[in-house]
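Scrolling down, you'll hit the structures one after another.
What follows draws every value from the coordinates through simple rules; no lab data is involved. As the structure is a computational prediction, the values presented were derived from the model and not from experiment. Cβ atoms are built from the backbone, for glycine too; each structure is taken alone.
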Structure P
Amino acid sequence: MIMHIDGNSFYASCERVFRPDLYNSPIAVLSNNDGIIVAANAECKALGFKRGDVFFKIKHKMEKQGVQVFSSNYTLYSDMSARMNLIYSRIAAEVEVYSIDESFLFFPDWANTDYSEIGIELKNTVTRETGIPVSIGIAPNKTLAKMCNKLAKTRCQIHLVSGTPGVCNWQTLNHDEELANYPVGDIWGVGYSKTAFLKRHGIHTALDLKRYPLDKAKKHLTITGMRTVQELNGVRAIDKIEAQAPRQVVMVSRSFQSPVFDINDIITALAEYTQEAVSRMREGGLSCRYISVYLMTNAYAEGGQYCNHMTCELSYPSGYLPQITAAANELLKRIYRPNYKYRKVMIGLTGLSNDPHPQLDLFECRVPVNEPLMQAFDRINNRYGRGALKLACGLGRKPAGNDAAEINAAWQVKRDYLSPRYTTNINEIPVAF
């Protein structure tokens, strides 16, 4: 049996855990640079706001209606997600983390086991120990578990299990009746293009798709669509996530909160992004052969427009941060033009490989030293938090105080409504009176 557990309005719920005064208040969480709404709780949605709304267009309306707005605090959200998954691991035999707020829990097919009671206990435990409300779908496979989770959220007054809302067990439902009322576009794994194709062929509900011939599903919906049809028929066809193929490219970019003119500020920003890109690459045990840097202005702003990029090839695949950063800075200096209002810089690492014994440069003798140094660098940042160690690079504006994490520079991501990092920064632990 499989349980799909999902944090309800997860980002908004994390913000409310440490702000009990917001218990019944509408809450919205914004994307990077405070651009659009990426999460909203039920109270906020009831006022007519939804995910994807552009913040600056509705800012005054939200203020007027008392919506509490927060910038994305991924440090807090990631830590709360880790705490929730620790609880799942205590209860389930195996846990598969699907996203920051979703996980699949795998239980053996025990006889005479009340999985509904297990779901209720799990839901109550998570809410009691973390303060995050969750919904749980219980089914014999992933597709149906995801469906039950959505039913638990949207129709919890119908799908109560022992009087507990938010827990839906497939075994307690009328299967064909539920499938007949479930839109085909809401099925996990059925995207926009597949939905359009299915509707053109008269398939509008999950029940219609359940009855779709497997040979046609494989032909028109690929092997993934065929497995979805099998799962709607109760067959377990989508197993745990298989080992993913190595990345082909790593890209890191962010828009600046305001236009940047000085190349030293851009170099400082590029150094930050390069360290993040190398960190992602090294998590997969990879090295890169090619480095690309992109620089651009705001296409919708007044004034001159400029966009350019340049790529260089290393003499051998490398995961050495100083070498990659030096190459990226050189590329930036070549494509930089003064007197433009720059809005974004981006770095891309390509030609990725995990070959532990690459063909080296005959005259290069630093390689044996580089990898142990980077391993120590990685271990320190993993233990003490991302950014505990940084490469000294760039002459951009630095913070006036001692907190290097709070750089008030134009190239930094705009987060005017950022909440404290309650669980990971000792200086921001909430004070109880």
Structure Q
Amino acid sequence: MPPGGPSGTGALRAPPLVLGLRENLGQFSLLVLINAFVGAMVGLERTVVPLIGEREFGLSSKAAILSFIVSFGLTKALLNLAAARLSDRFGRKPILVAGWLLGLPVPFMIMWAPSWGWIDAANVLLGANQAFAWSMTVIMKVDLVGPKRRGLALGLNEFAGYVSVALSAWATGYIAEAYSLRPEPFYYGGVLAIFGLLLSALFTRETGGHVALEVSQRATAAAREEMPRGFPEIFALTTWRQRNLSAACQAGLVNNLNDAMSWGLYPLFFASHGLGVAAIGFVKAVYPGVWGILQIVTGPLSDRIGRKWLIAGGMMVQAVGIWLTVLVPDYGAWIAGAVLQGLGTAMVYPTLLAVIGDVAHPGWRATSYGVYRLWRDLGYAIGALLAGLMADWLGFGAAIHLVAALTLASGVVVVARMTETLANPARATLSPPGGRGQGEGAAAT
């Protein structure tokens, strides 16, 4: 009998949901494009905003200049957690659209800010935009592809986002050199926000059904017991109780701590050595550009060789790149340092997301992602505060050396604490919080 029964009404029904990248290529590609717009929004600030603080608002304190990253990081961290919980309750698409509505005023506030407080306020909204919109592009892609191509999916997502960060950082530096620090570099930011909103509102589809499908495909008695008892238990598991999840959280935090230093201090550090705005923009573009492009390789590579050693090695490569930047005050060395920092981050970034997906059950995966992204993006606030205060106290060099040392130490923690989550997926998936399943018994402290 044909689908839908003898009346033939099945022809009017939507096609059945399936998991897989190829099977959902249209929606997956749309989400990649949307995340390119999300990345371009944060790239608007990578080159120019620290220089605006120093040159237009006369801020001499590096901690004061980096305050915009603190407001961004705190907002993004806290709303990452809220976004995941809200998406479980109301669906992914409404949160994605809300992210773009919150991001729409950002470029206009920066263009016409009469005081530095307006820049800080704009970054509260930018943090909300990134938390809601970027979080949803990650979660929705993981929903669509299922468990088999998770590393590739996340590599493509982060590729699109961070290549766009790089292009925005380069473009704003070039425009600022040709015209001025404001308002010209931010005109296209408004266009980005409008297009991102329209694509999200009109063309994306909800992926909650794909989550239900994945849960049903794993609906053995053991899998049914994997559902958590509540948010406090998921928070505890992700933050400290489960070794792999907690190791991923600390590595994510330190990764974004060094990114905050790079974002806020490097433009001022390079300018103090006489580098022009366009040249600063180019150096600033190399790091996220290498990071973005190489995630096409490192994401699927983690599906083949595993997660742990890519993460540990990537943190160590980042540390070498940061040390090269501070130890050799030369334009060529700064480019090489940016390449190394981008390579190390490409090894780490999609792989950490894949670890969360490996370990967390699909029924509570979004919330676990939210907890991970809370800790990861608190790294922006901690890094900006730490780097700014250290630079004010002991100078640029001491601040950059400290961040490099912390990055190296984080890689050592991964070596000591993380076990490989890809080696045996059946055992890598965490059993019920508070229960006695294989994954928890083997991996939790």
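Observations on the model:
- Per relative contact order in percent (Cα under 8 Å, 6 or more apart), the highest-valued of structures P, Q: Q
- Source structure of the calculated read-out (distance in nm of label points 7 Å out along Cα→Cβ at positions 212 and 340, 5.2) within P, Q: Q.
- Identity of the structure behind -12000 (criterion: helix-only ellipticity at 222 nm (-39500 (n - 2.57) for each DSSP H run of 4 or more, over all residues; to 500), calculated), options P, Q: P
- Structure with the greatest value (metric FRET efficiency 1/(1 + (r/R0)^6) of positions 84 and 180 (r between Cβ atoms, R0 = 30 Å, to 0.05), set P, Q): P
- Top of P, Q by volume of the Cα convex hull per residue in Å³, for residues 132-171 alone, largest first: P
- Ranked by Cα Rg over 2.2 N^0.38 Å, for residues 76-123 alone, structures P, Q are topped by Q, which has the highest value.
- Value 26.4, calculated as mean projected area of the Cα convex hull in nm², assigned to which of P, Q: P
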